[in-house]
1. For structures 1, 2, 3, which has the highest computed value of percent of Cα pairs over 32 Å apart?
2. Taking helix-only ellipticity at 222 nm (-39500 (n - 2.57) for each DSSP H run of 4 or more, over all residues; to 500) from the coordinates of each of 1, 2, 3, which one would give -20000?
3. Match the computed value 6.0 of distance in nm of label points 7 Å out along Cα→Cβ at positions 62 and 158 to one of the structures 1, 2, 3, and report its label.
4. Say we calculate distance in nm of label points 7 Å out along Cα→Cβ at positions 6 and 150 for every structure; which of 1, 2, 3 gives the highest result?
Structure 1
Amino acid sequence: MPKINLNPEERKELLRLEKQIKDKTVGIRIRIILALDLGYNNQEVAEILLVEEDTVSKWKRKYLKGKLLTDWLQTNHQGYSGRLDEDQLKQVDKFVKDGVITDCQEVVEYIRNNFGLAYTIDGVTKLLHRLKFVYKQTVVIPSKLDTQKQAEFLQRYEQLKKKLKANEKILFMDGVHPTHNTHQVRCWVKKGENKTIKTNTGRSRLNIQGAYEVENTQAVTHFSETINAVTVMEFLDKIQAHYWWCAVIYLICDNATYYKNKLVQEYLARPSCRVQLIFLPSYSPNLNFIERLWKYMHQKVIGVKYREKFKEFDFDIRYFFDHLDQHQEDLRSFIGTRLHLITA
């Protein structure tokens, strides 16, 4: 059998691995090769490392046959830290950042095809953690969002806040149509068990218009059979009555057609009307605080309880909005006070 004759780079790599490997059996395999390279024979290595001579012969033979260290070690442990140099790590980092990688096998193949190194699934998983990646859901964003217009709106909003007078308010307005059904939510469940919640047809729904005040975590709502120009005007009346002391009420809303209806525009043009609509850029739900209130409602109210009758569902939703002050601290944390731009 040929002798082990390591070049300086191979010996340096094995010495580095021997210090990093936590598995004792893998460490012994590496020390066998290092000792044989120093000129010790199989028997001497076996005596020094307290292993069988057959074991020394076996791992010497496998090392001489193996093309890669992982072939020789025959281990499913992680890809060894440092095997990829800095430039290669940057390439892997870019490959994962630029793509939608749902399976570590894609990274295993990328490393093999580009660098000739064999990583295991477990090794790549740990490598990605070292590169500060986590496995989480993608965030769906509108394909037509305009990042520049969003930035311009955010700047306008910040300027409006700075100039806001004591008798003026900024509210975020939107309509929502919750269906009579439960929704999947995350909750704590015993390991190995499932938490089941009944569902129903979900054919009935509520139509709610809401206006949310960030400063005081308050909301004005209006329930109706539908949402159209007439019910929008009814809601604007309700908002002005609620904020009777305000000289100007800025309502930030999306571009729903009923807000731009001729009747609504005529309503807004009345001298007695204290409401000014400010339209969000198209496809910008991330810039509307009330979207977070709807999300809170779905998670904390709708998703956690099965309601047999629609009237129960209706009652619970109305009760939630009528007693929003009971959720004030939770809402302040959940909704926050800052708007965030989306990077497309």
Structure 2
Amino acid sequence: MPDQDTEYRKIQLTGGSTYVVSLPKDWIIENDLHKSDTVSVEELATGDLRISSIRNREIRRISVINTDDINEGLLDLMIGAYIAGADVIRLESKKEIPRKTRMMVRGFLRDTRGMEIEGDEPHQIDIVSLLNPSELRLQVSINRMYLLITSLVEDSLQVINGEDPEILSDIIERERQIDARRLLLERQVATALQLPSVEKRLGIDRFNAMEHANIARAFERMGDHACRLAMLVNEHAINMKLRPDSMPWTAIPLWADELKKIVHNMYTRDINLIIDAKQKLANLSNDLESTESELWTGRGSAERLIAEFRVSESIRRICAYGVNIAEVLINMLMHQDLELKNKPTG
């Protein structure tokens, strides 16, 4: 059934070899286009075409933030502008920009990727993007998050097994890298949704772009619990009575194996392996929950029991987020299957 909000126009043949479709007059007026002006025609990853005004594409997108009336929320606004795909984030103030604000800018640069200060004046700071969003494929950030998270969890287990706790000395830095990769991926997805050229170069359609963002968020939450686990081990390893060869520690190698299968099948797309890994992680999560219930039946100091419970809870949560990632991959596979089976032929 035709969409009532969509205009339909017939393809015409001129000169015996050129196919022509007329453009809506309202769109021409809105974009201030005239006879002989040039428009861009881009093929999307879905095979659809998008017509855009060249004039609009050449404008750098600038996000202007007035800092005079903003206190603690400035970093959130800068992050929001970054994810939205701003080419320039401009901070303005009628007064001289204070040292505290400049410290927030340094924190923003540390926690993001591809942003640098272009102009630094007493009343204005311009932060510009130096990274082309289509230069780095989305899976690069996903893989980096995966490696950072698994290294944190496996290093925590190594400390429990007697390794030097020094290997966990950079927990905060690894957490920042995980968060920075998530922010970069969300920025790329937002840009791909707005610019067909980015979408095409990334080789991904809109549905899959959004699902990549969902995977990155799940990895970020998994990373939060991996960091929490590492900190607990760093602070309480000596006092814990949980044996390395029993639950919840024995769950870690199992989790690592199943998560590896899921991540490696993001692009080879073996749906049976993903479903199997998802079920094993779900079962592992249930086993860990049972372990947590048994903890409270034993005797020991409240401090030790709470630490041991929180360790088990964090491992259970990283398993649960592995299930979430598997579910998103299944959605992506079913979308791909639907697109292939309903692709026009001939």
Structure 3
Amino acid sequence: MIAWSRFAEIVHGHGRFLLTTHVRPDGDALGSELAMAAILQRVDKQVRIVNAQPTPPRLRFIDPEGKIEALGAGVAAEELSDFDVLMVLDTCAWSQLDAMGRVIRTTRANKVVLDHHVSGDDLGAEVFKDPEAEATGRLVVEAADALGVPLDPQIATWLFVAVATDTGWFRFSSTRGDTYRLGARLIDAGAAPPDLYRDLYEQESLGRIKLLGRIIARAETELDGRVIHSYVTQEDYQVTGSHPADTEDAINWTLAVGGTQAALVFAQQPGGAFKVSFRSRCELDCSEVAAEFGGGGHRAAAGARVEGPLAAVRARILDAVRKAMP
């Protein structure tokens, strides 16, 4: 149970807030940041949002005014020292913070984490976490309630994006009755699902379509078709004219194959390492497998960053998955 009275005490006791989230920010991360910033501004706080990486092109519609800044893209780390509270949303893992991790390690600000992932590191922060929450967006709604801030149409829109994207548009196993009730509350407050679905899923770039084609074409199965895996390289982005963020949700396309119970996608990073995404719709605990490689997440969805060439990384990960499969 989150101590929202303590969260409200922190907010009311400080004036300047810096918000950040994980690398490769998704809809939950960005929607939660924007909504939290607006909520804090409603109670007369100064707020700045700075991430380690720019907002992915396919999600820029969520921030038409460019409120979210990126470290190194016009923002220097030295500018971020004059804050009372540094709030990290949707992660508490050093490996997911990249350059913002260095800011967090050296800041003199009070540190706060708002997250719903099972695993995480000690960031030296006060942690407000609920692993049962389907999205960090839910926690931001609860934070608004704790601060007495009503949900207006803009805040509701950002939070609907947060919840809808982290539940796969309400189809993942994390979705429960309360998820739909939360969605209804956000719609009543002004969110428009038809418009948001179009912006999220019906504005694909040709580059992303070509990239998805490559990922799907490379898919292979293991264990009588129960496990499916594929990969993407840095060269693929160049050849297809796509962006690394275009791999988002690609893993769910592989799970569309009948009989599959677990899926993995190996995405090569600029330095050569691979970000491994895990998904499960069986008893396989993705967070436990990811933790073996320094990663984490949820039971049904997790990730890890693993150094090495594709063949070696794939062999290690698949061996761990085979052993963990029920």
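1. 1
2. 2
3. Only one of 1, 2, 3 returns 6.0 for distance in nm of label points 7 Å out along Cα→Cβ at positions 62 and 158, namely 1.
4. By distance in nm of label points 7 Å out along Cα→Cβ at positions 6 and 150, the leading structure of 1, 2, 3 is 1.
The numbers here are math on the coordinates, done by the rules we state, and not lab data. In this text, all values refer to a predicted model and were calculated from it rather than measured experimentally. Cβ atoms are built from the backbone, for glycine too; each structure is taken alone.
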